[in-house]
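Peer 1: Presented below are the structures under discussion, each in the form of C-alpha cells.
No lab work stands behind these numbers, since they all come straight from the coordinates. Quick caveat: nothing in here was measured; it's all calculated off a predicted structure. Cβ atoms are built from the backbone, for glycine too; each structure is taken alone.
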Structure 1
Amino acid sequence: MLLYKDWRQRSAALQEISQLGNDGERMLAECGLSQSDFRQAMRVAFASKILLPEAVKSRGIDAEAFENRYPVWNRDMRRTCMMCSVRRLCSDRLSTGEFERSYRDFCPNAGSLDALAERRDCRMAGR
C-alpha cells in the first residue's frame, strides 16, 4: 500500500511540474534540478518523502533555522538527497531511529551533516 501511495504521489508531482511549463522548469532550477534530474529522482521510491529535514533533526539541528540561514547549502543538500540511490535505506533508518548511528556509512550528505552539527547557529534548543 505504501509503495502504491508513493507511486501516486510521484506521478502527481511529475504531472504538476509538467503542467507548469516554464514556471515548473524555473522552480526546479531554483532547487538546482533539471527536468531530467527531477524525472530521474521521481523514479525511485520515497522520492515524494522529504528525508533531509528528518536527517538534519536527527543531528540536533533545527531544520527550519538551517533552511532560513543557509538556503543555498540547504538546496544543495536537498538535491543530493533527491538524487540519492539509497533513500529507502535512509527512510528505514530514520523511522527506526538508527540514522544518527549509521548515516556516515551510506549518506552522500554525511560530510555536510557533520559540518552543520558543529555549527551553533542552527542547533535545536536543549542540545
Structure 2
Amino acid sequence: MVHMFLNGGGMKGGNLHHLIGGAPFVGPAKTLPIYRLHSVGDDHPALEPAGEGTGEGATIEGELYDIDLRVLRESLLPAEPADLELGVVGLADGTEALGMRLRRECSDLPELIDITAYGSWRAYLASKTDAS
C-alpha cells in the first residue's frame, strides 16, 4: 500500500473513483505551493510543477488514499489520460505521495486552461456550474 494524491476523477464522487478498489481514504490533502493546475479541455485536471514559463506555484487541494499497488497498476493507471504520468507529489504536511502529473512533453497542449487560481478541480467545476 502506498499513499496516492488524487485531485480529479479518482476523488470521492468522481468518474474514476470506483477504480481505486475501495482504497482507504486517508483524508483531504494539499500540495506544497509549487504546482500549477490545468484543465485539459474541461475533461480532467493536470497538475504541473511550477517553473520557468509556467508561472508561480500554488497549493492544490485533493484527497489522499492508501492504495494497493496492484489496484494502481491494473485498474487506475490504465484509465488515466495519455497526457498524465505517475510521479511524486510534495504535500503541504512535508510528506510525499504518488500522484498523476502532466507529462512534460504535453505542457504546450492547446486545450490546457490554467485553473491554478481555483485551487482545485472541484472548485473549477463548481465555478462553471455557477456561471451557467
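Peer 1: 1, 2: which one has Rg/Rh (Cα atoms, Kirkwood Rh), for residues 11-50 alone, as calculated, at 1.02?
Peer 2: Value 1.02 for Rg/Rh (Cα atoms, Kirkwood Rh), for residues 11-50 alone corresponds to 2 out of 1, 2.
Peer 1: Suppose you compute helix-only ellipticity at 222 nm (-39500 (n - 2.57) for each DSSP H run of 4 or more, over all residues; to 500) for every structure in 1, 2: which one lands on -2500?
Peer 2: 2
Peer 1: Please compute distance in nm of label points 7 Å out along Cα→Cβ at positions 43 and 83 for structures 1, 2 and give me the label with the greatest value.
Peer 2: Of structures 1, 2, the maximum of distance in nm of label points 7 Å out along Cα→Cβ at positions 43 and 83 occurs in 1.
Peer 1: I've got another one for you. Quick check for you: by relative contact order in percent (Cα under 8 Å, 6 or more apart), which of 1, 2 is greatest?
Peer 2: By relative contact order in percent (Cα under 8 Å, 6 or more apart), the leading structure of 1, 2 is 2.
Peer 1: When Kirkwood radius over Cα pairs in Å is calculated, the result is 14.7; to which of the structures 1, 2 does this value belong?
Peer 2: 2
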